[in-house]
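As structure tokens, here come the structures.
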Structure I
Amino acid sequence: MIRRRFITVAAIATIIAIAIWVGRRAGRSADVTSAPASVNVAARAASAHEAVRAPGAVESRQNALAAELRAVMAVREPDERFKRLDGFCRREFVRDPNALGDAIAGLPLGDERAQALTFVLGQLAARDPDRAFELAVVLANDAGDAPLFAALFDRFARQDLAHARDLLSRVPAGPALEPAWRAYTDVFAAADLNGALAWSKALPAGAARTVAVETAVYSLSEKDPLAAFETALQSLEGEARNRSLYQALTRIIPSDPAGAATLVAQMPASPERALAAAEAARAWADGAPDAAFAWAAALPAEAGAAPSLANILEIWARQDQAAALRALATLPPGEARSAAVDRLATQFALASPATAVDWAASLPEPAEQERALAATVSAWARTDPASAANWTLQAGTQAEHAALFGDVISHWATQDTAAAAHYVQTSTDVVAQRAGAAALVPYLAQSDPDFARRWAQALSDPRAREAALRALEHP
């Protein structure tokens, strides 16, 4: 129990800060490697280490603290070690926080060091921000310690924005820079969004500016997503720009998918643009599928035309299947048409496998028929693998149904391996037994190698048996 409390206490400062300024930004990060070079950080850190040393501290006192801390760290039982370290930090902080900082500096990376740093920096930040910052620069210099800077600068900014900004300019390059700049900008934007935007855009080019502008634009997107989109397009570059544009569009799409669709065309090519296009298409198709289809059909391939058109036709087919199929017929051969055929075949099969099979056979090109049939059987196998397997064995030539049958067995094995194994083993179709065995062996070998060997040996077809045994010998 105490150990669990330790984990909670040791992480509480970082988790609270992350929840404030990082939790809202899932997936966002910047390539932060530099900051405005307003100070000689290395020299400052070195002098800071001297500054935090207790005036007049005698060597014997330092040795005594180090010895006591080693004794605490030597405690084997984790809960007791946490309890003793907590008591040590609280007692020595009251006596001499500088000496305690020196003692903590000797701790190895790990939970205990994080526990001690969280306590000391939290206590100092409330009393003396400068000392807390200088101690953090010296002691919290590992990537795992970076969230401590988020907690510190969230607190600094809430206490005094101007002074926090001065400290911010002194954050060294490295893992601490991004969380510190994000936390400060987040608090600034909450207090004065226009001021934060103006300040961040006026910063010199570099990683710190990118973090600050992106953070301010995120806050702007919650109030005025169109303005956020325009600001990101003008003031950011690379991945930070793409993330910010997508974030703004996610706010626009639910209420104005058509407007969002026009903005997608302004985005530089990126995965975020393709994702935004697909989401706008899906939202737009709910109310005006014909207009959404016309827009998506004009998109370049790199802008996400294929998934956008597939989304639209899937939704349209639920509303008016005949109209959706007429629209599909207008698409030229290529990636977008293939994606749409796959999506519609899957949708039809989940509703009625027989209807899906008939539709696949009605398509004009043989290659497209095969594609639609494969998607149909795959979807069918997810809902009724036995019926899909039976149909597959009765349809097509041996070469065709072998591949389809293997796909059905693979789906079946993920649902009920024993039933799939029995079906294959008792099949009298030689081609199907060979294809089914090849598909099934990896699943059997993973769950029960001994059973897999006995099952393979019992296969009636010699070629299927030999191939299965070889696969088990050389997985």
Structure II
Amino acid sequence: MFINRESELKHLEEEYSKNTSRFVVLYGRRRIGKTALIEEFGKNKKDFIYYLADQQTETQQIESFKQQIYEYTHDDFLLKMRFNNWDQFFSYLIKILPADKRLVIGIDEITYLIKSAHSFLSILQKYWDTSFSKTKIFLIVSGSHVGMMLRDVLNYDSPLYGRRTSQIHLKAFDFRHASMFLKSFDIEERVMLYSITGGVAKYLLLIEERSTREFIKKKILEKEGFFYQESIFLLSQEFKNPNVYLSILKAIALGHTKLNEISNFVGIEGKKVTRYLDVLQEIGFIMRQVPVTEDPLRFRKGVYSIEDNFLNFWFRFVLPNRSRIELRDTKDLLGSIMDSMPDHASAAFELIGMEFLQGMGKAARLPAQFSHWGSWWDRLNEIDIVALNSDTLDILFCECKWQKRKSDADAIKHLLDKAPQVNWFNKDRKEHFAFISKAGFTREAAEFAHDDGVLMFELKDLDDHFG
């Protein structure tokens, strides 16, 4: 099943339509859908060679790649040749690959080639400069080891720096597109499942159960389940020594979100912890957040959150309970997790609410347009969503409630009462309010919201919008 990736496919097709050599770097976390994107792009191309690298020795990698080249060229001499290194292999390729055809070559998981032969990038750079760049070859290299891709392929001191013509950082699906994988579920189940898997394509495809509860039981809390060890695999792929990173992610998942709190939990001084946090941000596992009205570079009291929904779930519920899972003592654990799901899902619901409002804005169904979105907090107050327009001085305040009971008038009043605490052009701004409630609203709340011009939305509205 291939869903969406329309903008990425459009970009690749635009690059393909140009009449010169192209070098595209594709990267993103494991399971995100890079291979599917390459295959979808190449499936209707007459001249297409695809090679998926794996953890073999240099000689074995060359033999595997050679076989894929042979499938395209049918060069019998190539099949008989034995190449001792990449230099010999590429020196032969430039002789047999067509220079005047739009030949697409996809090298998937290039980081395995880099690990097996550190000279690979320098050799590829040499033959790109001297030969391939003068042909019509369309080269795509991809990798799941995000840190290595940033450091060894995209960084300014990489041998390939300046050679790429474009790059694509493939990210998780938003809720709208993730929902396309979850059409058999109602909107409430979709929100809860999304709060666990996020928009990772492989994870979404693995949801075969009929409910969130059954999915957690079968796929996460059973030792043989796909997701039980997944976070360990992810971190082991990125880091040689993942222990400190594991501790940091555990700290954040358990609510230690400030720098000093993380430092105390992990037992490493602040400056050293910052370096680890920077790496986790770089590869997209965590994010540093500041109130939407503040400058991220100047605001000193930012908080950290786990950006990846699955990692957030795993470190909160699975890691602390691995002993019980190993002993298959999970009956009460499953019940405990399900009791905690409303709290866990509420964070994802806020992001879904923001996506919903942004979509409403694009459809001109909000009272103003907003260019800057986020959340806001101070020592005493917090607002789930705040959107700004610095040109018109419009500001939108919104609360998202993921709870079983209907939101009442007091909840809406509380939102209105918090708004003046947000220090942003208070005298000149135009204020707008919205409230998103899973369970809907009491009659008194609806009347109050109507009188004060507060926009009200519930799950049905989100279901209609996301389809």
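Just so it is clear, none of the values below were taken in a lab; they were calculated from the coordinates. Predicted model, so just to flag it, every value in this text is computed and none were measured. Cβ atoms are built from the backbone, for glycine too; each structure is taken alone.
Figures for the structure shown
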item	result
Test item: mean projected area of the Cα convex hull in nm² calculated as 25.5, pick one of I, II	II
Origin of the derived value -13000 (helix-only ellipticity at 222 nm (-39500 (n - 2.57) for each DSSP H run of 4 or more, over all residues; to 500); candidates I, II)	II
Computed 3.2 for distance in nm of label points 7 Å out along Cα→Cβ at positions 177 and 425 - originating structure among I, II	II
Entry that produces 50, 21, 14 once semi-axes √(5λ) of the Cα gyration tensor in Å, for residues 73-328 alone is calculated, selected from I, II	I
Top of I, II by mean count of other Cβ atoms within 10 Å over residues 145-152, largest first	I
Entry that produces 12 once relative contact order in percent (Cα under 8 Å, 6 or more apart) is calculated, selected from I, II	II
Structures I, II, by distance in nm of label points 7 Å out along Cα→Cβ at positions 225 and 377: label with the highest value	I
